[in-house]
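Each structure below is given as structure tokens.
Nothing in this text is a laboratory measurement; each read-out follows from the coordinates by a stated rule. These numbers come from a predicted model, not from an experiment. Cβ atoms are built from the backbone, for glycine too; each structure is taken alone.
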Structure I
Amino acid sequence: MKILVFAYLKKNLGDDIFLNILFKKYPHVNFYLHCEETYAKAFNTIENVNVLNYDAPLTLDFANREFNGIIYIAGSVFMEAQNYHEKLDVNFKSHKYFALKFKKNKKPFFYISCNFGPYSHKSYYKKTKKYLKLCTDVCFRDKYSFNMFKDLSNVRYAPDAALSYSYPKFKKIKNSVGISIIEPSIRWYINQNKKKDYYNFLKNNIIYLINERKKIYLFSYCEAEGDTIAQQELLKIIPKKYHSKINILNYEGNLKSYLKKYGEMEFALCGRFHSMILSLIFGHKYFVTAYSDKTTNVMNDFKIKNQLVKYEEISPNEIIPISSYRKINHLQKMFLKYKSKKQFKAFDRWLFKNK
């Protein structure tokens, strides 16, 4: 079985976790990525992963001839683009042709662990809905997205796929705090006027945590999305006397060792979406700074309250007391892990029928 995989391949921790789960869950399926070799580093040791020559264009005829199906596994794939009317087809121009071609030839096209939005034009929603009808199965990772398209028979909901993986247990570094951050200017859809407040909020909370004798680990999840820039910007405004207390960690495709270090945290201040998901899995005492509705929507789905401050509502001088960092209930974590496996339900069913 040969499956073409579309994904966000930019050494982004969350998306690399998705792919790692997919490849290891189906060791007898041959998966193919069309990307630069450097972005496949996290999967170099997985035998059923093949990287197509990125210099050669991936054509419809080649894909249809060579592959039995397509999986698109990623998170924010249905997000309205900046200057939407000028770039009307930005999210669909290429993939819709693959979906059309495969549907015509009775081959499957699956979406796994995605979400819809943010969006502001009704035409974008309608265009997305028309496109989704071409797909075999679309499994959203939040109920908000699911409810937007629930009248489509091929649309489902299950918790984020990253929850389904069996991560090892890591010994915690006592009094450690893992902090993942974002660079607001990379994300055109959030309020840029809050950027200074956001950085000052982080600065003041890091100083508070250091004074509480906590060990600070500053995590960059994706250099391409500005996380390393955010680290540098933050260090510029933190007094130098605190710098020796801050450890810098950057994800470079070293998935196993990076997850180990994040898993060793006792506390976590979660800025990235998947830092929140990983903190649930690793049993951190955590608090969330949510820059997007995709985070707040999922936390609402999980019925997690009083552990979040929205980016729009951040006050630069607000200090989150260490008592506000709390673990998820163990039974709830196990339930979410069980339910998240349904992200792969449609692909499992198709594989069973096509043994």
Structure II
Amino acid sequence: MKNTALTEKHIKLGAKMVPFAGYNMPVQYAGVNQEHVHVRNEVGVFDVSHMGEFYVRGSEAEALIQKVTTNDVSKLFDGKVQYSCLPNGKGGIVDDLLVYRINSEEFLLVVNASNIEKDWNWISSQNTFDATLENKSDDISLLAVQGPKAVDALQGLTDIKLSEMEYYTFQIGKFAGIDNVIVSATGYTGAGGFEIYFPNGDANEIWDAVFAAGAIQNIEPIGLAARDTLRLEMGFCLYGNDIDDTTSPLEAGLGWITKLDKGDFIDKGFLANQKEEGLTRRLAAFEMIDRGIPRHGYSIVDAEGNEIGVVTSGTMSPSLKKAIGMGYIKRPMNKSGNEVFIQVRNKSLKAQVVKLPFYKA
């Protein structure tokens, strides 16, 4: 079991620690609902140092990334971030990831913690280009400072003009007195904020600086459980739940990051055919009408009890005070407004298909 550079901080703060993706991680501090609402309304800090970071460098770095991802890397400019996914050559998804363009010959790929080795092996196996890969996952710490007060909490720590940063851009500069820190206007909560990348050796200093600077904004540490409820309210996919090696990006509603009009890439032909032939199922969102909480793996049925899908994510929404979920549902039952039923403990509980996001600020 690996620790992050901040594990001792979490333990001293009384966090409940759990194994997650091979790491000892804080799942909650004060409680999931309280932490969730705090991020929506104020500002909170997640230690997400378990995420993976790969540098891709060389004259054909862009060409390699263009081959292995579905989005169009050629649209990036220096300082721009792109959400994308890695198709697996069989119509499924190896992982979803962020692509950072540092310059035309240097990119940073940020991947999910549980898939670091898998992603590294997959991308390396496709590297027939003039490009080198460097796995810095064990050397980099990452804080996600999320919430509407994030700018006010952090601005005193950097000369980067945080309020002027556009969504999905980043800058490299001095932060909390540390040089060459990546400050990225990204996040997984839908509450706004930043993700901050820096060497492990600076982790404790930066953590302390962030909490000292954000004290007036009532900054709080937040665990991974609230990260999950926050992302689900926005309808963001979680690898291993909503997407995996058996789900195509088109089925997962990720057509917007699947650029079939760009040059050749892995699974382009498969995905083009799938789009032309039409999908048989699609990831859909639903809200419970009857009392009950949907959970990953629960069956979705129609009014006659015929199985039409499966729940991939579900929770009681702290913001909406109602149970919500996502799952793959056969067409045409996946359309918004349709009634479906979730099998919870041998009972068929009524739900309604809705449009995303669940939470609208």
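For this structure, a couple of remarks:
- Of the structures I, II, the one that -5500 was derived from, the read-out being helix-only ellipticity at 222 nm (-39500 (n - 2.57) for each DSSP H run of 4 or more, over all residues; to 500): II
- With mean count of other Cβ atoms within 10 Å over residues 70-77 computed over the structures I, II, the top value is the one for I, the highest of the group.
- Identity of the structure behind 15.9 (criterion: mean count of other Cβ atoms within 10 Å over residues 22-29, calculated), options I, II: I
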